[in-house]
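Quick note: the coordinates plus some simple rules give every number you see, no bench work behind them. Here the structure is a predicted model, which is why all the values come from computation and not from measurement.
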Structure P
Amino acid sequence: MSEPTLQVGLISLGCAKNLIDSEIMIGHLHQAGMAMTPDAGQADVIIVNTCSFIDSAKEESIDAILEAHRARGLRKNHTGQKLIVAGCMAQRFAGELKQSMPEVDAFIGLDQIKDIVPIVQQVCAVEEREGEAANFVTERPVYIPDYDTPRFRLTPAHTAYVKIAEGCNHPCSFCVIPRMRGRHRSRTVESVVAEARRLVAEGVKELNLISQDTTYFGMDLWEEKAGPRQPVDSSRGTALTTLLRELNAIPGDFWIRLLYTHPAHWSDELVRTIAECGKVARYIDMPLQHISEPMLAQMRRETSGQHIRDLIARIRAGIPGIAIRTTFIVGFPGETKADFAELMDFIRETRFERLGVFQYSREEGSRAAKMVRQIPKKVKEERWHQAMALQKELAAEINGQWAGRTLRVLVESSGVARGEADAPDIDGRVYVDPELPVGTFQEVRIHAVRDYDLIAEGAGRVRGAGGRAYAAAR
């Protein structure tokens, strides 16, 4: 008599980079013949893939772990269910959590997603654990997926995320991502193109390129060749421009969306490449975090306020019709009324098509956490409300320009679509005729606007449109 098939449940939290890690784990589990189940009561093991970017993400992760354990205790028919914690929070805090969370059977880090099958088998083979949870986390992650990495996509069939690099080399004082995800490491252009070709052949209409800093793609490989003390000339064009041109050459009708760029690594060649590649969406995501010189210096952002202003002018002049999405942090340690006023003036003058604001989160282990002049929570909240109220007003004005115009959209679900200027999950929506086929490009005429959303002819009565902001996971 054969052994029963192991049933696995997975809860994925956090950003798109984390989602790909979940997809890779599921891909390996499927390849090994294990079955995924949405019914936690039927699962032999539950995996919680956690996020640890800011306090609210950590709280959500802890709540998900405790809820999984609580539900396990209520099931009389499946008391032997195992609980594995993966992802950024496990990578960062496994040493502490294995003592404070005796409910967990094992912790795995970012390097172990490829080893999920033997780890699940090992954990499930232990009938009753004694002592602390097993800790498989290694200190500095080095793993990066390849074009042939097993993967089961959790996104709709028409859209996919493509992780082109992993890790980060930036020294931002508010962030601990380099400590969690390791140093930046790029895939090869050939690897990414091979994956993209397969996705397009499967019917994907939108390739969302992601990493901690997509504009750094390939530059780590230059540094290896030049040597650690040799300067890297980012003005001569980057591997990212080569990648975009090769992706653009793949036959088919699809969008290429560039997410998570950094202002320090944009070049004139990159601007030119986007302008010349018709499949690259007229949309960029470029978190700026602030504009005040004292704040940029304290944040260790590697750019000046003037560099940012000049770069935005070059991008808008070089790529007609571009939509720029950005994020800012308010309430960073030492942020004065003058700093915040300069930020508000900059938002008002620049008129970003898409914008989100974070309240500063004091991350344990970051440089900023040790800084004096921490801003009171009430002040951070007030500044956040002011900034978002301003952006809501600007967004309504910017979107209002679409009234009466025709827009090409990708139909996301029945009655809901996205334009070229809207990334999945985080930007606005275009409400369309519910009869339009999901996963297809359509031309629609806009007849009404509601803050962040557009309403096309044939959409019918729209409920819940408008009034939504977004927060980027960067």
Structure Q
Amino acid sequence: MSRVHRLALQVQLASFAGPSLPDEWAQLLADGLGGICLFGSNLDGSLAQVAATTAAIRSARADALVATDEEGGDVTRLHARSASPVPGAAVLGAVDSVALTRAVGGAVGAELASVGIDLDLGPVADVNSDPDNPVIGTRSFGADPELVARHVAAWVEGVQSAGVAACVKHFPGHGDTAQDSHLTVPVVSAPMDLVRARELVPFVAAVGAGAASVMTSHIVLSALEPTLPATLSGSVLALLRSELGYDGAIVSDALDMAGASASRGIPEAAVLALGAGCDLLCLGPDKPAALVREVQTAIVAAVTSGRLPLARLAEAAARAERIRRANDADRTPAGARLEPADLVDAARRACVVEGTMPDLSGARVVSVATEANIAVGAGRWGLDPDLVVSPRDRLPGGSLVVQVRDAHRRPEVGAVLAAHPGPLVVVEWGWPGPRTGWEDAPHARICTRGNGRPSIAAVGEILGEAGLSSERQVSDR
């Protein structure tokens, strides 16, 4: 295999379907594939299975990167079936203890390291300035740039103290959007002075904290680039290199997302991303081995034609390789072991209780079923319900605890809540938005700022104090 063919594999971070490494993927690794990203479809909820999968990957190529999205809170790949054991970013931002955030990052890093994962696609550095954001929300530390910045830096320090590389995302900032780049191309129309004062502040902090890598977003930053998403825009990525002085690896967000490839296909998006300055190309979940070869072929053809300089490809491969080498440095663990009770206490401090809690003796727990965004994916959320209803259904009578996610973005959910005479208790597991559509309803509300076992336990305690059966309380204490 020629050097350029091998380099065209080294810059790819790809993902197979299912829980076991297929033979053709083992061959890709042997030929030089840069790494594997593990998604929910690759994991069965057992840490032993994760460790076996990473061992199989390393058996095929000892120095392959293994990555996953483990943000804590709503986004967890290792614990999707049971919910994350640590709070997510919005909870940590609300508590605003930098020491706690650093310790949570360290705990996540230690667990990832224990099962052979060496690149964590987190933390989220987006400032969630638009409360209607459908894909960031509780994954963000908050809406204040300086608060987000200090917690991004702390989380990076924590996870990297365990010998796991951080990948801070989604540059130059996905928070000021009301669209999901999995499905379309969102546009950030803010002027550059506002972008520098808001979106870029957490990324400056991440660079200062020594983040091993930064992930791009598929948003159009119209002040610099009128049409191309940031992942494919040299002028946007130059902000990170030239203005922020970052020399680490730039990782693309998944190229199968509509924001990157809907109009051009994944192989072409890969070539454009490399030309713009990306170093490691995330292809997305559940892909055939043939797609990796198609991307390889497209990159080789671009180099052969002179469209993509060989020096740029070699530079990208070298930066991608440095991600794993950085993990071999001496590390100092980030503080003492976190106690589950302390995490529940933190989650409870982040909860906002609005209105007067009714007597919940004999109450039933009802979940209003709405689809999670693609980044969060399927998984356990909230208290175990007695009943799951569609937003098209009326709520049953009697004393109720009603669980919702981002009700302020879903008029159909607001209508369900408005139609019930109450009083009842609404538990909002998403971003704590306004009571859109049910402003005059007499319902109490608990805003959790995200899912996760500590938050589930905290909500169980709050509801238990109002009379909900102790069987409903899920606590790690």
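The value 1.16 for Cα Rg over 2.2 N^0.38 Å, for residues 282-425 alone was derived from one model only; which of P, Q is it?
Source structure for this number: P.
Suppose you compute volume of the Cα convex hull per residue in Å³ for every structure in P, Q: which one lands on 132?
Going through each structure in turn, the value belongs to Q.
Computing relative contact order in percent (Cα under 8 Å, 6 or more apart) gives 16 for which of P, Q?
Q
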